[in-house]
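Just so it is clear, none of the values below were taken in a lab; they were calculated from the coordinates. Every value quoted in this text rests on a predicted model; they were computed, and no experiment measured them. Cβ atoms are built from the backbone, for glycine too; each structure is taken alone.
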Structure 1
Amino acid sequence: MSNEVEFLESRLADDQYSFTDADRRERAVDWGTDRDDASYPDVVVWPESTEDVSAVLEGANERGVPVTPYAAGTSLEGNPVPVRGGIALDMMRMDGIHEIRPHDLQIDVGPGVYGDDINAALESHGLVLPSLPSSGKISTIGGMIANDASGMKTVKYGEVADWLLEVEAVLPNGDVITAGSRAAKTSSGYNLIDLLVGSEGTLAVITRVTLRLTGRPEQIWAGRATFSELGDAADAVSDAIRSGVDVAKIELIDSLSVEIANANLDTDLPRSPTIFLEFHADHDIGTEVEFCRTIFESHDVETFEIADRDEKMSELWEARRELADAVEPYDPDLSSLTPGDVTVPISALPEIVDYVKELGVTNDVMIPCFGHAGDGNIHYFVMVDPADPEMVERGRDVSTKIVRRAIDLGGTATGEHGVGVGKREYLAAEHGPAAVATMRSIKSAFDPNGILNPGKVLPDDV
């Protein structure tokens, strides 16, 4: 054991830290980091309590050892990769569901619990955490909060953090704080909880989470609509949202994405731009569906199919659910650059979609485009041949242009994947140098020795 981390021996059990190559290798990347760019921690630590986290951070802070919180590793921008070595603080053992308070519509959980496990625990109470992303089965609640995650149902239910009431967190010096309140509202003191949301483990380590809940909707209908032109589909989404259609999910995929789905998911969809829909209600759901149909018809919808049976709904949605996994196998000679996730104001959705497709044509790169269109969030894969340096550079230039156009339209470089390493260069363009300097001041106030997840979020040169 190196001198810098020998303090772990006196503060943790033997099975709570590891120097093995296998354990270090597993936490040297996330889903968006190429193995060639792996950054190995010196040691992996598994805390099992708030006291463990406090002891590790206190010792690391005293010695200037970097600490990078890690969980499921399903992020896409290198957010939990320990780029400065040190300690990978794996939170997966803190996965308890501590208390459900159905009369308060609240639940307390550990940061390492998977999102879908929360809803499984709530099922017998008739309650749900409705804002979970579709990755809830493979990502943890602590990671979602640290990344300010959202997903398909954000258009109706907001982001995961919108359902966050209170967190317990450990500061870099080992002090334990509580941010937020279990009350429905509070105006007491600085709103520390909103500083921790989206901070990607750079300010504190979350050790307990209190979330508010809601009842499960009595009616769920789902379906899809097709259009001959992508512009018409994007206009239909924008019009529906601005008209106030009460939709729980509204997802847009282009015709290339449909082709990819058909090739790799055993689906048989018409090769047309397609909108996937889901409606939640306790009564009169049919009225909302017809409202949506009327709006879509004004944008030349070709087909509009809605079902209220689980089996049929699942069939209608299959292509959208599995699409991200189908992209990479589509062309064995091409691989995607880091998946994009820009978000723009809803009125700018048609413009950003058109821009992405235009860049693909003019630069001769394949860009399947899909996403959470109801909140202006578009995902895209810029596909390049890794063995062709010129094509890779062209693809990177396309990716940069898409992000900068989204920012110019009043949007953001990242709707839900976070900044991590990959989006740091856009922070000043989006927020301005003064705002970034303010963020840096906040980081210094929380973490004066700079040990927590260094090299993330804030750019080096501002």
Structure 2
Amino acid sequence: MSLAARSARRRFLALTALRWFPVGLVIPVLVLLPLDRGLSLAEVGLATSLQGFVVLALELPTGGLADTVGRRRVLLLAGAVGVAAMTLYLLADGVTLFAAAFALQGVFRALDSGPLEAWFVDAVLAADPRTRIETGLSAQGTVLGVAIAGGALAGGGLVAWHPLPAVEVLATPVVAALAVQVLALAGVATLMAEPPRTGVAGGAWRAAARTPRAIADGVGLLRRGRVLRALVTVELFWGFGMVAFETLTPARLAQIVGDAESAAAIAGPAGAAAWLASAAGAATTPWLGRRLGMARTAALMRVLQGVTVVGIGLLGGVLGVVTAYLATYVVHGAANPAHLTLLHRQVDGARRATVLSLNSMIAQPAGALGTIALTALADTTSLAAAVVVGAAVLAAAAPLYLPARRQERVEQGRRTPGPPTPATPAAAGTGSQPDRDAPEAGTDARG
């Protein structure tokens, strides 16, 4: 029996919080810890870029694996790998070990990308095919923002407090993140219920053997679907451009205040406030979608994010940079559920995780290339120039939502009743309207 929609939503949001709270803990020190241990900014960029390239290699196989052996099994494996990656990051003391930690983090991200969202969408649609999935995905964006905000605030507080004298100050949030990741792994094991998959009775290995076919089916969807191709291509720009505010903002703060520890103490509260702003932005997505259409909302967010990121690079002082950073995350929070809603509309449950993995597969290597390019540009020119280039790339993705917008207009036209026509003898008094009702039911089933 499928989970009731309300129960699935509660579990989905709880697992989302457990997944992203450790990310928030590490955000204030993610770049600063390697810098403090002797790496240059360019070396940090090269090390972190490995995560994206590993995701590029593994994203589709892991997405197909989730669609065949089950989302819960893949998330359990992801959790174990994530714990190992965080442990290695905590212990790393040079470029090689940091690179290995980020490569292992790439394996975790590839396994983790998509299965939880795919499980939730399938569970709620099984319980009620008329469920509007954007409501749940928007709630996830809000919870994700609050979780990261709480983690970032706690991470900055741990740096200021330094409760573990035996651990270096910038590593303290990493220790806390590792503990929460273990708890998140236990959460997946206890909260994520999944019905047995048809044909998996012969064992997980037999199901895994069907992964290449699942991958081929997902690539086929991308090849045949113009709207899906455009949506996935957005991630090239988004992944590259996000480096400008995710990676370079702490370095920009360090440039202004003069040292890494002071920057980390500022980055913690700033990161917390930013992700609360992201949560607020995510809460507005259903409202914006109803008034502007989801595709138009997504395109508008791309342009606005480019504008706000320019402020991070050009505004002076800590107050100016932090204000632009907060505005960036308001837009970021609204953009994520809008994009994901459009993506889910293009696929059914059988290949949902595979398509989400396709989307992430594009974003991760784009982020890796962005990290290499923008950190090198920052070292050779200035941080401000690198941030502005990233902002321009973010805004350039807006036109790629036009195919989804045209599709929305067509579907809205189908749902809108036309002018009344005279009843024919065959139709008079039947009360049936099959031509108008069928597209509406199909649209509701996709959310």
Structure 3
Amino acid sequence: MRSYTGVLIGNLLLATLAGLAGPVFLVVGYIVWTEGAEWFWVVASFGVGAVGTVMIPVSAVRAARQDFPRITRRGRVRDLGPAYGDDTSVVWAPRSPQGSVGARLVRADVLEASFVRYSPEGGATFTTYGGNHDPAEFRTTVRLTLRVHDGEDHQQFEVTEEVQVPPLCLSAIVAGRLAILVDPPDAPTPGKITVLWPRSLLLAGTRTCRVIDLDGHLTDVTRYARRQLEQMRISLSVGGVVMDGDLIDLRRLDAETAARYAAVARDVTERRAPVTEPGEEARRLAEFLPGEEGAFGTVPRRWSSRGGHLVRARFLSLRGRTTFQDHGPVLDTLLRFRPADGTPPFDVSRRLTVPMNYLAVLHHTRDVVLRVSPDGRSQVVDWARTNLLAGVTTAQVIAPDGRGIPLPRRSEALWPLMNLLVAHGVSNPTPVLDLRKPRMHAVSGAVMDMIRDAGVRVDEARL
């Protein structure tokens, strides 16, 4: 397991090699000063050398902070207001291209999604695009089979397309609900579909949505697909309605638009849509996307023995930037921490690289696992544990007698199991926890008790 100190030392060595000219100019300045050269050459040599030398540790610290994004209290945010409640999920996704004039906004269900390709050339380095929030190089090409619900005559038709999906919008595919525009018959491309990615995140429930009515009443409309479609149509007709966090306040809109929104709110017959539409296994993409495999996690003995522990945090906001790595975009994030000691939660803003396989299941969970330093002053996102907890990878426990116990995705047993292993200093860098191994003997009984308490069925098949 990498440490911040190790990353900093590595970057310091690289920065020293790259900035070797700075110390060289300091030596040259000293030589010309001792030999009585003109003051101009002495000042110039010392000046250039001093600037170059100072930039070595500055660039090393900057690179280490980017490569190893520790989360500290200096990133704490206060006074977020009611727009960011505990259940808030705001994803600021890139804009979608608009369809033809007269295109209809309708819902499409994803019947099947198959991975086609994802082949950026950035490697492990950071790639930044000037002014391009959604570069094609870092989008995943997915082949979709859609059932389109025509909004006018209630007809349905199926279409198969290859689309390029922005990283932040992958969860809309897996959830199975998209907002699309269908070009009218008189358009140059009749029947062409255009996926509206930010609105698809709303329809899928990845991004939460609440509405404050004219009388001040707050209503959660997340995953009320029919109502949200009508709200989107109103928003398109008036040129867009601003959302503050995940909030639409009708009291801030003009009277006519607010009245149209209020009329939609009178429909109380709709039931909340499921987290995912039926057939999610035909749409799962996480197995094909870059990012760490889920695991119970590595436990450095010194870290564990000195009081290092795990905590959970939740993403409240994810905002796209113009910087990417091959395994995920660099995002401005807002996280809410819940300390293990029971103290009040607090919010932290941090720029993080979020792996794409985690983004594909963002509609299921926004929780992340963090390793807390023994002194409690810094935390680091543990993506291996996060991806196991989020259901990117399926976990399995092998009982002492050889019985195989597959744990359901996002099982309630995962979190206490991770903490148990940390408390006993037991590393398990895979998603398979084999209790037959000698190093597991001290925790095997407690592990089996936790599995039973979580209601996990024990398979009689022996491995």
Exercise. Hey, distance in nm of label points 7 Å out along Cα→Cβ at positions 39 and 399 derived from one of 1, 2, 3 reads 8.7; which structure?
Worked result: 3
Exercise. Which one of 1, 2, 3 has Kirkwood radius over Cα pairs in Å, as calculated from the coordinates, equal to 23.1?
Worked result: 1
For this session: Taking distance in nm of label points 7 Å out along Cα→Cβ at positions 167 and 191 as the quantity of interest, name the structure among 1, 2, 3 where it is greatest.
Result: 3
